[in-house]
Structure I
Amino acid sequence: MRFVFVDRIVKLDVPHRIETSKHVSRLDDVFADHFPGYPVLPGALVVEAFAQACQLLIALSRDFSEVGRLRRLSRVAFRHPVRPGDQLAIRCERRGGDDGWVLDATALVESRRVAAATLEYELEPAAPGTDAEQHAARLGALARELMQAPIGIATRGDDE
């Protein structure tokens, strides 16, 4: 991933939920044009933060042998603008059983809900020589970096 919208994995409960954080920096290039005089993080980048957190959860849940490919994005709602200096808290929770990957995502800034969406994924094997293998490797490197000092990690079978 060239642009990463996850600074830290705050909590992980494989394969059920992931919580991440992203500091929205005043120095991010996007604020030069969006919008002059009133900088706002574009909604598409909030959705990208959702997608990256979901992809991490899926890959971690599948031991990086499969990756998630976004199939559908629905029920997207933006309630409040995300501004430079905000700490964006992302929570993605898997809905349903083991047969599918439908995740409800929520973004908060200081406990105020700023955005929400539902993301549906299909799994793709990370077979040698494929784009999926490269994607799994990038996700693995990112996960190792983000989990160097995690706040709360639950592994399979652990209860909260």
Structure II
Amino acid sequence: MSMLAAEKAKALHERHPGMSIPVDMEKMVEAEGCELIEWQFLSPVKEVKHGRWIGIAEGLELNERRYLAAHALGHHLLHCGNQLWFRDWQETSVLKQEREADEFAAHLLVPENELEKLDKPTTWEIAEYFGIPEEIAVSRLGQFATERERERWDLLDEI
């Protein structure tokens, strides 16, 4: 887990304390000086981040739009420079950046302090409550869980 991605997401919530759950990603993107644009991308492209513009494919469900906007905002805040993949030798770097953007999005959309309010929720309950795709809830509870969260869940399992 990259602590930087989780910390950046937490700092973003602290900068914009009035954001409710589920996070209004259009408002969050705008608050960070970016612009969210719907675009007619060809499959399999669903999201592109270029400069301050975040392009999201038209016709997506709100939960997927929210996640893709958060993922792109993660790239904007975590990674500078060119996000295009030019050579095979860049594969490791690209995969790391994608994972960091996924982790950032998971923590932005499911903040630790809000997750803490729920007693032992299932992944579908988290997906519904936070307005995210269920696979993002699975990642947030699994590979992107903080050490503090894991300890808390272990204690709840003992009860």
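If helix-only ellipticity at 222 nm (-39500 (n - 2.57) for each DSSP H run of 4 or more, over all residues; to 500) comes out at -7500 when worked out from the coordinates, which of I, II was used? Traced to structure I.
So relative contact order in percent (Cα under 8 Å, 6 or more apart), computed for just one structure, reads 29; which one of I, II is that?
I
Of structures I, II, the largest value of FRET efficiency 1/(1 + (r/R0)^6) of positions 15 and 119 (r between Cβ atoms, R0 = 35 Å, to 0.05) belongs to I.
Assign the value 1.3, calculated as distance in nm of label points 7 Å out along Cα→Cβ at positions 7 and 39, to the correct structure from I, II.
Derived from the structure labelled I.
Can you say which of I, II returns 19.0 when mean count of other Cβ atoms within 10 Å over residues 23-30 is computed? Could the numbers behind the result be given before it?
On the way: I: 13.0; II: 19.0.
Traced to structure II.
Comparing mean count of other Cβ atoms within 10 Å over residues 71-78 across structures I, II, which is largest? List each step's numbers first, then the result.
Details: I: 12.2; II: 22.9.
Structure II gives the largest value of mean count of other Cβ atoms within 10 Å over residues 71-78 among I, II.
Readers should treat all values here as calculations from the given coordinates under stated rules, not as data from a laboratory. Model, not experiment: these values are computed from the prediction. Cβ atoms are built from the backbone, for glycine too; each structure is taken alone.
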